[in-house]
Structure I
Amino acid sequence: MTEKIPADIKKEIEKLVKDLNYHCYRYYVLDSPVISDEEYDRLYFRLKELEDKYHSILPDSPTQRVGAPPLDKFEKVKHSEPMLSLDNAFSHDEVREFDKRVKRFLGSEKNIEYTVEPKYDGLAIELTYRDGLLFKASTRGDGYEGEDVTRNMRTIKSVPLKIESVSKVPNEIDIRGEVYMDIDEFEKLNREREKKGEPLFANPRNATAGSVRQLDPSITASRKLHLACYGIGAVKGMTFKSQKELIDWLKEARFPVPKMQVARGIDKVIDAIMELGANRGSLPFETDGAVIKVNDFDIQKKLGVKTREPRWAIAYKFAAHQETTKILDIQGSVGRTGVITPFAIFKPVRIGGVTVSRSTLHNWDEMERKDIKIGDTVLVERAGDVIPHVVTVIKENRTGKEEPFPIPKECPACGSKVVREEGEVAVRCISLHCPAQIQEKIIHFASRGGMDIEGLGEKNVELLYSKGLIKHFEDIYKLKKSNLLELPRFAEKSAQNLLEAIERSKNTTLAKFLFAIGILHVGEYGAKLLARNFKELKNLYHVKRNELVKIKQLGEKIASSISTFFNDEKNIKILKTLEDFGLKISNPDYASEKKEESPIEGLTFVITGTLPKPRKEVEDLIELHGGHVSSSVSASTDYLVIGEEPGSKLQKAKALGVKTISYNELLKIIEQ
């Protein structure tokens, strides 16, 4: 039963929301926090506690930024005023010509006051506020109609949920800007995708667009996106006289804004452009130019627009930083998950003030597409002034002595067998002993879902590895207290606790062990599926692919990966060594032939809405009992499992006559 909210609690909630939003602004917009992370967390959890207890949640509460269920699709949004594109200028002469056109149209030779801002290389966005609260967020789309990405934009911490700290708030306002990703965050995201064998984003702009246009807001929330606001569309209840006045108001209202210069006369504008160009290498984000706007809004209205572009603004595009050089060699680099990435070694060349001597070539498909060979002369560009990449091969310079770099048959780090799954871009080393990936594998091996060795987390693994105490899985079981006590992170008690946790891990189940050793494509569900079908670990040694594909729900891709792993003699030797250290592997999951078939065997399920358990966990439960999970409703769907706030799948299921059940009803069917 909901408790009536006392007046003092109501005031406390209001104060917590106001304080937390202010501290969020200090941290994510100003980059100048005034409280510690611990203090912020304490305030946040107090707010969450009160909201849960009294069911009182303000619309601008920071607790509402994350947690919305995935969408089925993006709804369309019509812009109140068109989001126009800008004409481009590629030289200072073209900027001067823009100034002449403005003066001709106005019939005056007086110097015009302009503003100069960096041109962000991101995703154009419109934020609509009604009575000061964020009402809707939409992409630019075709300029007239975009997509509703409100729930995703709410997860970005620099986006104000409420307009405050200003004396006047318009009844309604469309604030326009750019969502972007810092270069460091972009590189980190691509490194993570590379480890997983996922396609890399070409640039921060594509990464940003891919992050905002996610049907699941939690994915957007997991990526560190930023916002810069620089314009408006429709406004009710307030007027602005100039671009500078708008930027000042946005800044006062706690919106992140670009660093802007006001320049009277085109010579001053060009000086500002040159200054921005000289400093762009030090900016944390990509900028490919400068945006020049007439400052006065009345003059903007007089100038108007031409088709899809305003006459009062232009984008000056910086020249790309490109140079030609020669590829001296191509080698393979092994990531922490075993993915092998080809990279080029160049004859050193200066590009934009920086010496470039190597660059990733991403993968062999990309090399084949660009026809890159050792000895080629290539055009190299520093994307965003930071990341070098090969733009194209200058084939006219070929002598016939150039050599291709084929996919290696052996891992360049350990010499073990290399595999490339059918239909996959990634090339991987599958060895359990590969030095390039052993730290990551040991961390996974010791994780809670694996051998559950408490105290053997990332930092301790890095420490033990750096000191030469752990180089392979089996080294975990060789550790002695005397070794640990010599290390800075260990005292008598912590060393003893770790050794006891290692000893406890020797008693495990086959499913947990199979998950722990990190077979490609085999997660917790796949490990349990194997344990249900193979009584002992030794039964998997030299298993054939055609034997594995007979197991329902396993799939050909996973079957190939398992077969490859268990037919590698080096891997089998390591597994036998681990057993020699006293591992006792039981298998309570093994299903005898007499076991009855599951009541959902072969049935197809679709899930919509928010369930009491994480969606992945529910999907695994269905598949573990022989069912199949699909992403879309069709005539062949047997059941639609519905949670809170179901999407359009529910209407489609009703139209097709598909049965709908709750999560609890699903459990009852499985338990029959």
Structure II
Amino acid sequence: MIHPESLSKAREEFYNLSKTYSKYNPSSLGKVLESWSDRRPIEFPLDQLKDFFVNVRRLRQVNGAIFNYLKDRDWRGAIVSVVGEYGSGKSQLGFVLKEFLQKRGVEVRRVFLDPVCDVRELILQQIVSIPAEKPVVLIVDELDQLLGDLARGDRKRFEDLADIVRWLTEGSSDRPPRGSAILMMSKRVRAEFEKDRALANRLLARSREYRLSMPDDERVEAARDATLKVMALFRAYKDSYRVSLDKHFSVLYPLLRKKAEDRALMWEIGGVIKYITEMLQEILDNIDPEAEMGSSVDLGRQVEELWREFMWKKLRAIPVTVSLGETKLDYLATLSRDRLSLPGAVTDAQYLVWTYKPEAGEKGNRLVQRIAVEIKTGRSWQRSQRDRDQLLNMLRNVPVLLFSIAEWYPDERTALEAEFSKAGHALGIIEVDPFLLKLSLLLRGEWRSEFLDKYGAFERDLREVLAFLLTPQAVQEVVAEGGEEEKSRVLLRASVSSFLEALRREVKDKSSKRVSTLYKILISRLDAVYSSSGLTPPQVPVGRFMAVLRILEREGLGSLSKTGKSLLLSKEQRKSWEELSESSDRRRFIEETICDVILSSGGTGKSFLIETPQSRERLEMIREYFCLLRLANA
């Protein structure tokens, strides 16, 4: 949530930046926008580049450090490696370095590798014309283009590069080195070099390494800076854009800033700038020049009507798969405007859930579940006892899907889900960004739903929440003839699977989560799934839950803080969460291991799973975790 004072300061900075950009002609501003959209460096003179840089401090630091390092060696005999992910600014740094060095009389040659180039010929033709007595600094960009060679077992072009770098930087007994080399590479290239000792010795052993990737807090701050610069650039670029941006800044800025901050925790800053540039371009090209924001009362009503319209257009029929271990059940949830009348409550709408054959795209004839749909706008309903009682009455009869059009405080949704987890049926909440809906009201009518669909990404979250709400029904179908013990085992696996999905949603745009919050999520998922089936969930003491978190840590899905109160999440770990859903074997192993931990007794490892080499490996892991925990608590 952005404080009004912060919004006022942002508006002032936005106008100041726009004044700076207005001194450039529109074609130059267009080139900057194109460069940001294509993730290419801005190739302006250095005295102008400072106006557009986002990652200014990091680029200046690395640029200055490399310059001083080369200068101290009289531009000869040095190898520099610049390591950063795609979008971290390597190519922009390469351009800045070239301009910076050339202005100081240094001979610089910059080459871009591609998948079919002859590395030796490409580089030598850049260098041979330079007199031997003049040192040259060679900047080699796009080393990633050669990674395909290594995948095929072909090292020739990397060997050619190593030969040229050695020739350039080592010299011989009768001549000094010709110059220095700067190698721009991703972390992936760096990792491949480390696997190949011979290449690492030739290219990295003598190199000075500089890293461009930023820590999370610095990248988030850069994302905020980028948001204002992108908006100011569009304002200076075209008069029609200026009118729209001035008129609707208070809606545009909070939304764009939130999108930028969220993506800064997953992407390098170059990717964030590209995303914000393209998003704002689409908004400005499709905004209704006559659109006006109504009063707060009218606006709340319009926002809710727009959401209902969007649901009917884009969320009308949702295929859902519920996984219970090796068993998968397919359903089709169809939205109905008919309100569901329940004792003490009437719903806004409902999803009718049918059997489904996904391979044929056919809806079955059997209605298996009704899910109540509630739409709440704003936050005041949470303080209303009447509204809470109505929600409780619904949950006593059917699962409830709550669409909340409001800004939520951290962990607020988790607390609410936990509060209602023992009501009889499960509650699933999907947060809808009110600024996204408000902004959509400013767009031409035919484009509103497309915009919400593209930038809201609601369908995936809806599938996951519906799968959670349908889990008890699926369990009843799978173990219809089984006893309580068999049903409990299936419920536990389903609860853990739902817990992992909830965590994926929680951590995708967070740099840390409190352990207490994650614990509440697991307990609420167990309570909701088991209570819907009339069974008591297993107890999970806090110490045992810490063993669960150690499993996630071992699998690269987070790192416990030194105090043990938070699960810290790096950019790579958040990506690993996103990739987990695509790796069924890895996910299954994690689910089964967590189930073993929950059912184990202080490390004895009593398991409901069949004895296999994989399960024995999991049990050894569990014993190890409990031993570590006992040592930590001793």
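For the reader, a short list of remarks on this structure follows.
- For helix-only ellipticity at 222 nm (-39500 (n - 2.57) for each DSSP H run of 4 or more, over all residues; to 500) computed as -18000, the structure of I, II it came from: II
- Parent structure of the calculated result 65, given that percent of Cα pairs over 32 Å apart is the read-out and I, II the choices: I
- At a computed 18.2, 60 (Rg and Dmax of the Cα atoms in Å, for residues 22-237 alone), which of I, II: II
- Among I, II, structure where distance in nm of label points 7 Å out along Cα→Cβ at positions 102 and 510 as derived comes to 7.6: I
- Identity of the structure behind 4.7 (criterion: distance in nm of label points 7 Å out along Cα→Cβ at positions 446 and 478, calculated), options I, II: II
- Set I, II, criterion FRET efficiency 1/(1 + (r/R0)^6) of positions 254 and 470 (r between Cβ atoms, R0 = 35 Å, to 0.05): the highest-scoring structure is II.
Each reported figure results from applying straightforward, stated rules to the coordinates on display, with no laboratory input. Note that the coordinates shown come from a computational prediction; the quantities given were computed from them, not determined experimentally. Cβ atoms are built from the backbone, for glycine too; each structure is taken alone.
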